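Q: Have a look at these structures, which come just after this line.
The numbers here are math on the coordinates, done by the rules we state, and not lab data. What you see is a predicted model, and the numbers here were worked out from it, not measured in a lab. Cβ atoms are built from the backbone, for glycine too; each structure is taken alone.
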Structure P
């Protein structure tokens with residue numbers, strides 16, 4: 001059991017006193033002892049907030065994994081045959097652009113081989129996300145082409161020889177979330193995409209080539225899982241002790257990156273050790289309260305950052321060009337996880353989001369808006385683009401035409417000069433405008449523009465969406 005901070009402080013004080021009885025105090029020893037003293041309550045609050053922000057994506061990923069694998073076992077594809085609707089709450093800011101083929105991989109025992117068919121030039125991608133939400137590889141049309149391929153995803157500690165013709169992709173963590181996406185060109189195209197999905201394969205290395213599969217270990221019996229609340233809501237409901245205990249339990253199989261060495265030292269100072277439960281009950285009451293206050297403040301900051309976004313281009317839009325791989329930008333990573341777990345690399349997809357109109361006023365479903373694209377200013381994407389609308393909980397909005405996104409794949413009505421108007425409002429617009437209608441809720445809303453396989457103008461920041469104009 002971890003000693004209390006009071007006992008730790010007493011031990012340090014006693015060591016200094018005993019050394020003083022034998023000889024003159026050594027300045028280096030005193031400095032070392034001072035460093036090892038527990039943080040003050042105020043410092044502990046700040047430390048707790050910083051560590052919470054660092055840990056948030058890992059914990060959110062694990063809750064998401066736990067919920068999703070209730071329906072589909074690990075190392076098994078779950079294929080979406082239709083686009084998600086307003087009842088979908090497994091992840092925040094869901095995508096209604098492509099059919100998903102997702103799987104949670106457990107690489108702790110052996111590699112898993114991903115096999116993809118020849119898509120005959122069709123756009124697809126198979127991004128692989130580690131337990132910290134970083135995309136470490138993205139097989140697909142942009143990177144590996146569209147021919148048949150086999151990719152062995154290996155864990156961080158695996159050593160061995162792979163079969164001929166199998167390309168290795170080493171994962172930095174034993175938990176990996178594969179979120180495959182395949183382009184769909186309208187409802188009539190669904191059967192063709194389904195045939196491709198049926199050819200996506202995940203095979204344990206032991207079963208490759210007709211080998212004998214290593215028996216699966218029985219999954220540990222988990223406590224009752226909340227299937228009614230979203231992962232974001234479940235993490236928000238955790239107190240500091242539950243949150244940091246879960247975080248510590250995840251660390252052995254999902255180690256911090258080498259660049260996280262400074263944060264690892266902060267974990268140690270806070271008393272978080274891989275695989276060891278974190279207990280606020282052994283702390284002084286004021287210290288335990290400081291830990292909780294820090295965690296609460298950090299979550300509030302994450303939510304505030306998600307709702308506010310980064311500095312925009314002066315027209316209400318925030319362009320996200322730094323998603324998918326975050327380095328040591330832990331705040332950015334946490335905010336992205338809250339807004340939309342599973343973000344792509346910018347080379348695969350770039351996101352722009354807005355919560356305000358051209359005047360900086362928050363978007364409301366009771367108002368009517370128009371998003372106007374000049375003919376020469378349509379989103380520059382090599383694959384396709386879409387505009388998706390969410391409510392304040394980052395979920396789709398129920399509506400009579402079951403439309404949650406609109407974009408280049410739809411049969412839009414362009415103006416005579418080639419420009420395009422998209423109508424965002426709660427009530428159905430009259431006449432031909434209904435073809436370009438993106439239904440809104442009666443209350444708060446926000447929107448996300450996605451451009452798949454963006455052109456260089458998007459990557460360089462030379463293109464931004466136009467402002468959302470309020471028309472009533």
Structure Q
């Protein structure tokens with residue numbers, strides 16, 4: 001069975017409404033039938049409705065943040081993982097809320113049981129609905145318009161989502177616009193690769209006129225223009241790009257959050273610091289921490305702190321090398337730390353000292369940055385703000401994402417910075433810490449990451 005694409009939003013809305021309603025009903029029953037009966041001052045009808053409403057608000061917040069409603073967008077495993085993470089954080093937050101209301105920690109058994117019901121409902125509902133979704137919305141048949149540069153990475157990424165897209169044909173732009181116009185009408189959408197702006201504009205206008213969906217690989221200038229401010233001072237539209245980085249107010253607020261966040265993190269995670277340090281020391285009796293020169297705002301060089309994950313003198317030849325899949329230099333405990341990104345925790349001290357921020361571009365090594373800048377001069381744009389422990393590229397990219405794509409992700413963050421965006425990225429960080437694909441090493445047999 002195939003349904004018209006215009007009904008896709010309605011189908012997604014049914015999924016969202018269904019799973020949210022089930023989870024809220026589970027909580028409402030648990031609250032009314034158990035916790036409201038054991039707290040010192042029980043609530044009545046309106047109070048019960050308010051508790052249910054608050055739970056719903058928190059649930060929707062975490063679901064939206066982690067992508068728990070993105071049926072048909074995320075892979076099945078990623079979607080379920082996002083929902084599980086959202087419900088765990090929601091229920092933990094709710095337990096603390098009940099504890100504050102009753103002024104002591106109540107018995108969590110009922111909430112744990114409810115969480116079990118939640119997880120069962122999530123898995124069953126999502127698996128069934130995702131199966132139905134793929135049946136009524138088959139993959140889009142796509143035409144890829146390629147240019148002079150290789151589209152290997154783009155094709156590889158699109159092919160990894162065969163449930164959403166099917167690249168049926170690839171045509172080089174040198175074949176001519178007339179041929180492209182004839183071919184475009186045969187497909188559900190067009191992927192416009194890295195081609196010249198003139199030809200791209202012709203294809204975009206043609207697709208717009210014929211209501212054909214387009215997917216574009218953005219250029220650096222596209223990202224800069226997208227975040228510009230519209231001016232209506234004249235009868236001709238103007239786009240203003242101030243290009244000044246963060247304002248004084250934004251920098252002050254960001255630094256305030258960095259200091260408070262790093263202090264809280266160091267105190268709360270101190271037991272974990274001790275446990276990791278002990279594991280590293282037992283492994284080869286070497287140093288616990290690893291220091292390395294990195295770049296931050298305005299190309300300032302600083303010493304970054306990390307838990308050591310490699311053997312001692314891993315780069316004794318003095319040559320900077322990125323970690324690869326199956327790298328023999330990585331310690332057994334180091335593989336776990338890298339996979340969960342716990343090796344980055346000592347950077348909380350860098351944040352406290354002011355060298356880094358909680359959120360920002362990944363701090364790059366000076367020698368690697370210089371090598372990348374030789375082929376991508378715009379890579380230096382990333383240092384308009386401080387480097388970060390987490391960031392836009394760290395959340396939405398992977399460890400082995402190409403340097404050019406990392407640059408575009410970082411510029412998206414820099415040009416759209418806000419405190420709310422920082423909070424969202426911080427909340428999303430736990431999700432990517434346990435996702436293997438986010439920490440994949442560089443593939444030796446593929447095209448170099450530095451390009």
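Q: For which of P, Q does helix-only ellipticity at 222 nm (-39500 (n - 2.57) for each DSSP H run of 4 or more, over all residues; to 500), calculated from the coordinates, equal -9000?
A: P
Q: Could you tell me which structure in P, Q was used to calculate Cα extents along the principal axes in Å, for residues 188-387 alone as 68, 41, 32?
A: Q
Q: Let me ask something else. Among P, Q, considering only relative contact order in percent (Cα under 8 Å, 6 or more apart), which has the greatest calculated value?
A: P
Q: Next up: Quick check for you: by distance in nm of label points 7 Å out along Cα→Cβ at positions 308 and 428, which of P, Q is greatest?
A: Going through P, Q one by one, distance in nm of label points 7 Å out along Cα→Cβ at positions 308 and 428 is largest in P.
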